[in-house]
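Pasting the structures in now, so scroll down.
Derivation of every value follows stated rules applied to the coordinates shown; laboratory data play no part. Being a predicted model, the structure only gives us computed values, none of them experimental. Cβ atoms are built from the backbone, for glycine too; each structure is taken alone.
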Structure I
């Protein structure tokens, strides 16, 4: 078994206190099997995680969220994120209402666009004008949640498709008509849309406090102004790939796999350019095209990992988390899952549980 991240960790620095400073600790549970995923969700809640966010890549975000809601009775449950265009607005709205009911009001609908290739090649759905498409998709989802129990006709447009829902009435008493909708956003236009219409923002798994402060927040505030809203109307959830090991060099090499995965996606190149890693990003993309995965990882420097993840010794990671003080509301810690062996993910997950338990204060029902 790969022993990276597997040794008991020794915490020396004072950890950020969540309630006192407003930065909540959250977790993105992982499991090679569903039993393992649910165990990680239970462990994270027991450690003190305020929220549990399920990703949508190699598993359904909603199926995971439903299962997690049944084993974690206190934590907030969210999709972080589910793909917005691969389901109809009606199915997404009904699923969100069901999840709200199932979780006794703890569910957050996190939606994102994904990238063009994923939508068009993997799912066979249109992707043109994704910001406008997401705006109209969310508007329809919210209208369906608000009115479907009344049997009213619902008419709208998503992309170049007209949506007309007539003769449908959801017979169940609505547990709510307003499930919170959070948007996954990185680029300027999507971030502005989040500020204008979203209840929360979820960042990409790689990033930095400086990028959040200098690139994301200005666009978010522009959107908030356009929507006539206030900053307190939009919760900021930072996603952070977290690798904790007493040997920082080992942690960086694990993190290199995750950073290389994101650098290989051209959509995210502006994020790397903003951190002065444009040359390295393009080299990684070249090696991906050549099918050279080890070369991709080798091209990812320790400097990139240090800047873009929460990787290093326990003290290093604690310091990195604390840098989000005052600019984020919640930080979602996730173990590395891309281009790494499951044993490595598993060991890193255990280390994150220790970190959450060390840093979390007692909390009541979310």
Structure II
């Protein structure tokens, strides 16, 4: 029996080496599940891997199968699998533990040794293949009612974790809530963060470079947030017009904005950094003023990366809630659909719209 499947892969470290690949398909163990992808999302991380910014192939291989955002259908289950059956829809977590104390405690998203593997990113093949095999423990059930938007569950889980981490941190303040929030970035992460904060009742201002109207600005406004172009108003200028900002989420990848966010944050506020910057930018910042405001204002800045199984699970409920509040809005984030692996390999690296999704034939 042929134990390989067609997939879209890159040669890590070689820019624009995207190609079709016959990827190995592991045997189905007792606790494993065979999944056929329905949709696989494309994000900025995928494009950075394609551009040779980072990424690593599994041991003994030279290719890495892309894709870490997936909605798939269960085709077969191992003898010990109890929570899933053929026909169920699932998503999958991304990070696999390395044995550090945090990973052993069930929190690979908080890994201490940083030697984890990640599906489609580091040393583990991704989901952009005709089939993949995954352990039951790393799969998240998705109801059939979310078949149109379930592929967004992985980026939403990152947003869920960011909000969870902010909320956990702010338990130190009995009276705290995110009443006034600012989100920097209007890609999928920024838009989903905006929607989550609006669903939680916050007044939200979402900043991006492009002037409205855009696909992103329409999403922001449709959920009741305000869209601001940074070409018209800086973070500092906006902050001067707002009540004290309780929460800022930075999701642009522009490191120079971090200091501006620190200065703009209100007393008792929390700044969450979600983006990873890959350059070596240098800038001058008013450190004394920032330090003084953080100490006297009891402010906090935290980094958040990846997500946990619980964030995927809460994301499932959140997607359903989004649909109740704003029918069709979440699905509108998917602005580009590529049919099949052949077209994906040709066009996946192109930047267009908000979210690109590769769709697999049924």
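Taking Rg/Rh (Cα atoms, Kirkwood Rh), for residues 137-208 alone as the criterion, the top structure among I, II is I, with the largest value. 1.00 is what came out when FRET efficiency 1/(1 + (r/R0)^6) of positions 121 and 289 (r between Cβ atoms, R0 = 35 Å, to 0.05) was calculated for one structure; which of I, II is it? Label of the originating structure: I. Once distance in nm of label points 7 Å out along Cα→Cβ at positions 81 and 241 is evaluated on every structure in I, II, the highest one turns out to be II. When distance in nm of label points 7 Å out along Cα→Cβ at positions 97 and 249 is calculated for each of structures I, II, structure I gives the greatest result. Figure out for me which of the structures I, II the number -8000 belongs to, where helix-only ellipticity at 222 nm (-39500 (n - 2.57) for each DSSP H run of 4 or more, over all residues; to 500) was derived from the coordinates. Of the structures listed, the value fits II.
A value of 18 was computed for relative contact order in percent (Cα under 8 Å, 6 or more apart); which of I, II is the source structure? It was calculated from structure II.
When percent of Cα pairs over 16 Å apart, for residues 161-200 alone is calculated for each of structures I, II, structure I gives the greatest result. Here FRET efficiency 1/(1 + (r/R0)^6) of positions 105 and 185 (r between Cβ atoms, R0 = 35 Å, to 0.05) was derived from just one of the structures I, II, and that gives 0.65; the source is II.
Rg and Dmax of the Cα atoms in Å computed as 20.6, 67: which structure among I, II? Working through the options, I get structure II. With FRET efficiency 1/(1 + (r/R0)^6) of positions 57 and 257 (r between Cβ atoms, R0 = 25 Å, to 0.05) computed over the structures I, II, the top value is the one for I, the highest of the group.
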